[in-house]
1. Using the calculated result 19.1 for mean count of other Cβ atoms within 10 Å over residues 6-13, pick out the matching structure from P, Q.
2. From which structure (P, Q) was mean count of other Cβ atoms within 10 Å over residues 46-53 calculated, if the value obtained is 19.2?
3. Using helix-only ellipticity at 222 nm (-39500 (n - 2.57) for each DSSP H run of 4 or more, over all residues; to 500) as the calculated read-out, with -11000 as its value, let me know the right label among P, Q.
4. Tell me which structure, out of P, Q, gives 1.25 once Cα Rg over 2.2 N^0.38 Å is calculated.
5. If we compute distance in nm of label points 7 Å out along Cα→Cβ at positions 78 and 134 for structures P, Q, which one ends up with the highest value?
Structure P
Amino acid sequence: MKPVSATPLAFVRMLLTAYEKYGADPGPALARAQIAPALLRQAEGGVTSRQLEQLAAQAMRELDDEALGWFSRKLPWGSYGMLLRASLSAPTLGVALRRWCRHHGLLTPDVELGLSVQGGLATVTLSDMGVNPAAREFCFVTLLRNLHGIACWLIDSRMPLQDLSLPYAAPPHAAVYALLFPGPVQFAGGGSEARLRFDARYLAMPLRRDEAALNAMLPQALSLIVRPYRRDRLLVQRVRALLHSQPGAASAEALATALAMSARTLHRQLQEEGASLQALKDEVRRDQAMQALRRSSRPIKQVALAVGFRSEKSFSRAFKEWTGEAPVEYRRRAAAGIDGAMDESDAVHR
């Protein structure tokens, strides 16, 4: 398939401001990336992501600045590799990202990175403390894409975003952001702080990379750290949480929409994780039924309807398959406090 030229020329122009800043000729780098100078004079158009990566890699080496002129001082070639090495020994993604944010501040005072957790969501903040205005958008996009890509690489998992808020108005090429970030993007129109949010449970995941993996990745870092990860190692937990919190989102289509993927992708990724949507539905219904039987005196028929069964008979049959007991037996044993009664921690889906 022919590569799609979806990367806006605006990003190329912002990158070239680094050559202007350092008084260097971008001609050889543009030629190597197969970007014709005449193309840059067009009002609209784009290049492929591969062309931009080639241009950026050449510029970073030629100018010896991995920040491409965004900051008041250069970040010499290898700076971000050094940050990644400093984070690689962290036990979890949360520790690694906090190290990354702290150590980035040692490289430049022109941006501040921070990580916080509240209400089950992790928030990465990127504050503009003096970024070159001519390349501000490209700076924000690149730093946030890299941080997100590195996080995915470290845990070897797709990490969807809850949302991303950017401190500038929507640019003419705003549609490309849907390709850049796996989640809703908001343009705040002003301010100095970008916010990227994701499920905080990812922070507890252990790192899956070592020094050998890092050495293999670094020569191709610009392409690898931003590649879309297909496997989400928290997908089972996220589906389970949605089924608990949104009973109406039990269909594959509704769940897939909530998770920003197709129903086909949802089924495939669950299978890769050794799970199935039906098994997760049964698990959630079992937990809800056991809780209702223990904590309420509602008739069995009402409990059955509440957890999604059309009849008391089908519910009783399924409940016995899940727990080995009929609902009325489970309720009686639970009410009597008999140790043999099965609870959520003991029940095993069959």
Structure Q
Amino acid sequence: MSSAALRLLIVDDTALYRKVLTEAAAQVPGLEVAAAVGSGPLCLARLAAEPVDLVLLDVFMPEMTGPEVLERIRRDFPRVAVVMISGATDADAAITVKALADGALDFIPKPRTASFAEGMARLRQQLQHVARLVQLRRLGASPARPSPRPAADPLPAPAPAPRPPRRSVSPPPFLDLLVVAVSTGGPAALQAVLPRLPADFRLPVLVVQHMPAPFTRTLAEQLAKLCPLAVAEAGEAEPIRPGRILIAPGGRHLELTRDTHGALVTRLTDAPPVNSCRPAADVLFQSVARCAPRGVLSLVLTGMGEDGAAGVAALKASGPLWSIIQDEATCVIYGMPQAVARRELDDECLPLNAIAPRLVELARTRL
């Protein structure tokens, strides 16, 4: 194994699953299994004894739970990336989504397939994705800070040379909608932005976060507890209402359309993935462009790949748009915002903590 390989520590209380993860990781170029242990205390002891780049951490374990171990790792070993290993139950999803907001880089759902070979293939693909994420941080392509994500996303291209300052452009005089795209690092980023939108925020908000079901529903439930605005996972044919946040459901595309009366409503589809994603931000943004609203705010946050850039281009071409991206310094992975910036489609590039105040300002001054 190359000296550049990522040293991996597997932590799961089930001996069989430790074995499965070890076998899958051994087939992923760039990963080297340092050890596989069955408890949180053993994990922390290993981290203290030898260098490790990445920990795969089970959600439910005796002695210490996954989140308890995560908290200790973030405190005592901040350079170590942590990826949660999660089942698909509601309890697993709730703990996993909170762990992502608390500093886990990503998560891997435990395979649920009838075929062992199919499950191993899916696991290898997920581990390849994780290895790419950690390598990006290790190589300095993105800040090494904690915090899903299509498995086949390409690596972001190298950062372009600084371009001349953009010519000042005024936001649209009227705004009807805020659309948001986010992937890796999304739960933490959304938690930094959406709860800071006040109860009188008048724009409807549609969010695409790359996550499978049931994690998007859990994400919506957790954000609902934090936000002054109503938050829910989007359903079929739901009217778009001011001051309400709808999260695209995992495994389905969210689109915007008009009903027979001309009102804006949601539409869910099972069309093929776009940018290896379903839901995909490009699908949502392009559907919004077809609806021809008076003015749109788009926000592209941290994430791997380029989803959202083509959608922002479609919105720019169709009508008034103000495009905001998260800056590189505060992104977990700068891929998605960078893809917008490379096309010179961004009107503002802001640090994460400045985004909510700016959204509030724009919404209040454009009626």
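1. It was calculated from structure P.
2. Label of the originating structure: P.
3. Working: P: -14500; Q: -11000.
Structure Q accounts for this read-out.
4. Traced to structure P.
5. Once distance in nm of label points 7 Å out along Cα→Cβ at positions 78 and 134 is tallied for P, Q, the winner is P.
Every read-out reported here was derived from the displayed coordinates using simple, explicitly stated rules and does not represent laboratory data. Just so you know, these numbers come straight off a predicted model, no measurement behind them. Cβ atoms are built from the backbone, for glycine too; each structure is taken alone.
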